[in-house]
Structure 1
Amino acid sequence: MPSFAVSIVFLSLVQAVVILLPRAAQWRPLERLGGRWWALVPPASIVVVIALVGLYASSADALSYLALVGVPPLAAVALAALVNGARPPLALAVVPLFAAAWALSGTLTGESAALALSALACVTLGVLLAAVVAPRWLRLGVYAMAIVDTVFVAADLLQGPNSVLVAAGPPAALPRLQAVYFGSANMGFGDLFIAATVGALLARERRSQLEAAVLAAILGLAFDLLFLAVDLLPTTVPIALTLALLEVRDRRRSTRPRAEPAQRSAVSLRERSGRSPAA
């Protein structure tokens, strides 16, 4: 079993790679359902889950059953239509992935198979969300999710419910898909969901997902250094910070071309008149 350091580094890199997976997709039947209120889904997903598990510990088992039933078909949809390189026959890959996650439960191979299913399911959820929310509002939803996650961790409201949720699972050693496990570390399902949502948002806007994935990997690995001092971190933060930094960079780039034509026109005017425009 790899050490915690190796395990969390691997999960952080997987989280960054998930940004690369979604491709641009239009779901015209869903356009009628679109609205800015869907942007509340990312932060609400944390609030609702933590509140449920905190108030009713048995709800963790219910969530594990929900994930067991919901994740495989969502992963199949992603492979069939929503990931880069998707083709309908690829949906069948869910079967061996689920079989490996079940038969090899507790091993790195089984955990990797379960991780792949969860990541693909998050792609479907992220693409669906990006299809019904305007980019501006979805960005705010991503930032809000990271803020809520951070507040919950800082206020020590996440640790207890998170431990209960991570430990829950269906019987017969069926895959635990309500969270993400690898070696000695784990992440929440939402940590992959936020990465898939950012990837879907960038794909929708035809922006570089590779650039975002590289930046997210760098920020995620740097963020992991904080585990030297604490046991739990809001790992939604590196993904939200990645989106914020890209937004700042793009805004700066968009303002530069506006100034250049004005400067050129002023030069042309001086050349024609032989004097400055103010003269």
Structure 2
Amino acid sequence: MYTWFNWFGATAVLGDGYGLDYTMADVVYAYYYPQPPEPATVTFTDYPPNGWLGWCTVANCEGQTPSGIVTGYAYDAQYYYFVLYATSDCFEAEADENGFPVLKQALITWVESYLVWLVPQVPEAPDSAAVEGILAGIGAAGAPLTVTLLWNADCDLDLYFHCDDGSVISYQNTNNEACGGTLDSDMTATHYNQARGDGSLGQVENISVGAPVEDHVYAGKVRYYSGSVNGEFQVIFSGTDGDGVLHVYGQEHVAEFSGEGTDHPYSFTYDNVA
């Protein structure tokens, strides 16, 4: 005797044909998804391309049998917990380099299209006025090239920059004549939640480069110096043109960063807007 998924609270074969070929014996793995950090509603308009998606009202469905999602219903995502029962047809034929099964991209895309909080949100780079305020707050004058590290966590991150000759600017070498570079600010975990010059909160480290080389690919890294929390950060690339007007060239955002001694490399191409 087969036990069918609890779709619409029933244990019979689905009337609409969805899941007709699935039984609990077909489940390979259950993925329990976290709730969003902010209030959100989810209204499903279709079912996943493979597997089965249900909900519970306790984390990891502890002590509960999940019920299947219903299309057209607005779920309070901070009340319900969603679970994906991944069946064998949810996975690619080839495992990853560690031998673990890999979910099909179409299924991942479907889940993330509804449970959007699972996708790391990239914050917008500060505009030129905000960067000017941040630099003014640490007493840094404008420069043809500035590399600014922003984070707000109870940990210590360090910013490194490689000049075009390969020499380094960092807290260990705060002035580098090779590229007219200086480390303008070196902050630690004690500056967590401090007010920046643009009104935002958090730590700032900044390196100013007075003589950048056009079209040169610059590189550097952010090091997790100390702490035990996630050090999500942004590295902002900006600079002034020949008229002294500051422009923001772009940014790199890292949502998950931890582990003392861990390095995250970055690189970008300097393209003078003047």
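Only the coordinates and a few stated rules stand behind these numbers; no lab work does. Note that the structure is a prediction, hence the values are computed from the model and not measured. Cβ atoms are built from the backbone, for glycine too; each structure is taken alone.
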Where is relative contact order in percent (Cα under 8 Å, 6 or more apart) largest, in which of 1, 2?
1
Identify which of structures 1, 2 gives the largest calculated value of distance in nm of label points 7 Å out along Cα→Cβ at positions 83 and 139.
2
Assuming 12.6 is mean count of other Cβ atoms within 10 Å over residues 59-66 as calculated from a single structure, say which of 1, 2 it is.
2
Rank structures 1, 2 by Cα Rg over 2.2 N^0.38 Å and report only the one at the top, that is, the highest.
2
Can you say which of 1, 2 returns 28.9 when mean count of other Cβ atoms within 10 Å over residues 195-202 is computed?
1
helix-only ellipticity at 222 nm (-39500 (n - 2.57) for each DSSP H run of 4 or more, over all residues; to 500) derived as -2000 - corresponding label from 1, 2
2
Using distance in nm of label points 7 Å out along Cα→Cβ at positions 123 and 155 for the comparison, can you identify which of 1, 2 gives the largest number?
1
